[in-house]
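Only the coordinates and a few stated rules stand behind these numbers; no lab work does. Here the structure is a predicted model, which is why all the values come from computation and not from measurement. Cβ atoms are built from the backbone, for glycine too; each structure is taken alone.
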Structure 1
Amino acid sequence: MGDVIVCTGRGGTGKSTFAALASRCLNSPKLLIDMDPDESLADMLGIDLEANGKKTISAMLYEFARERVGRSGYNVFSELLSRVLDDCLYRDGGFDFISLGTKFAVGCYCAPDAVLKDFMPTVVQDYEEVILDSPAGLEHFNRKVVVDIDDLFVILDPSEKSVKHIRRVLDIAKELRVNYHHLYLVGNYKFTEETEEYLRSSGETYLARIEYDPEVKEYNLKGKPLLELSENSPALQSVKEILAKAGLIHKGAV
């Protein structure tokens, strides 16, 4: 298994945009995992799971639970693993994709998160990069869905709550023993040179901000995949620069 890259932050900061553009910049075999029930990443990648005969983990688990009523004496783990690989894993020429999905049933996301946690070691072993788009907040850390992270990108907006999120990420990772090799701060396009100074002086590694790009807004409104952005897109170029600073790609790479 290669690098595990996690994008986290408060809601609306641009985590899914960063994850989608990062997937375009990284050419190696990669798996993208959308842990956000809002399923924004699939839209930004231009993926229609239903049209391709694939399910989210939540949908698969709901069907599995209904089929399981009255059954016994079989290996739940191996059957669930088979379901994840057969029913949930979307394969594309440039990347593979799994979505946690929206849960249309009473209760929390504990069960879908547990499935993802249990099968992460098996599912991700054939990829050089695994990019996880986290839900808003820190609940995924509490459930320890991923405990060994290579590169943790905290995507921020210029607000007090977002800045406080940095300390909360650090504290909860320490308390729950979530390991990461590198933690990077990334500002969204709302930052200015002046407000960026706070991140530069935070004591953590600040890389850069994602540049404003009207094309991104247009593509999202029209439902066009961000993978089709022009090569000179300011947002794409800034994400490429951020990944280069993190040592994940060489400067000048596509």
Structure 2
Amino acid sequence: MSEAGNKDDVVIRIRGLVNELGGNLIHDHLDLDVKRGEVMGVVGGSGTGKSVLLRSIVGLNHPKSGSIKVFGEEVGHSDAEEIRGLQLRWGVLFQEGALFSSQTVAQNVQVPLRRWTHMSQSLMNEVAAMKLAIVGLPEDAAKKFPSELSGGMRKRAGLARALALDPELLFLDEPTAGLDPISAARFDELVKDLQQSLGLTVFMVTHDIDTLRATTDRIAVLVDKKIKVGTIKTLIHDPHPWIQEYFSGVRGRAALEA
């Protein structure tokens, strides 16, 4: 865990969260705290609402009830100015990178800069080049279009965009999905290095137990419409059948023994 900030400083506080989709109950009064400087992994079976939880925190999904506070501000009840202030403090990497296909990589990274700042084009070019460099992309990637990049490079470009405004909080939605094992491992290393060097708090939805092992401080498991939080070492002793299968199955044992 990063030494930045007080480890007991809660960045995300969720209380009594209820989410429904199409009349189906997805989350039933969830409680969760994410502390400053930690990497929180979120896992769960299909249909447990991992991405719904992330989207609720960033204000893209409106829960039926409950409280979500980020940096002490209530997400669901903040005015436009307060929401803008929150959005300036977090970055989001959606699944597959969610890059705009008609824009170059540099232009994609500059999207938040155009929306939230009054930077000159030359300064935006410099910022984009710097962000692409810190995520490990070569200089010539800036002028390419997303279709010209490999899957791993698109993920890195999406990460560069998420970091464009120097956020304190980073949301990652299945960051290694679709990557081969080598590319996934390198991306995990990148996330951990950036988290430590930039003092980030990271909220990461993933299905990859290798990613959990390599990057997380704690893990939130969505089961039975509720949530259980622990580390890999504590969760492997949880008697819940899904948790046992996930952490103590063949893939789980291989990750723990690696």
ask   = Computing Rg and Dmax of the Cα atoms in Å gives 18.2, 57 for which of 1, 2?
value = 2
ask   = Here Cα Rg over 2.2 N^0.38 Å, for residues 85-196 alone was calculated and came to 1.21; which of the structures 1, 2 was it taken from?
value = 1
Comparison of 1, 2 - label where relative contact order in percent (Cα under 8 Å, 6 or more apart) is highest = 1
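Quick check on the output: 20.2 is mean count of other Cβ atoms within 10 Å over residues 181-188, derived from one of 1, 2. Which one produced it? Please report the intermediate quantities before stating the final value.
On the way: 1: 20.2; 2: 16.8.
That value comes from structure 1.
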query = If we compute mean count of other Cβ atoms within 10 Å over residues 205-212 for structures 1, 2, which one ends up with the highest value?
reply = 2
Structure with the greatest value (metric distance in nm of label points 7 Å out along Cα→Cβ at positions 29 and 157, set 1, 2) = 2
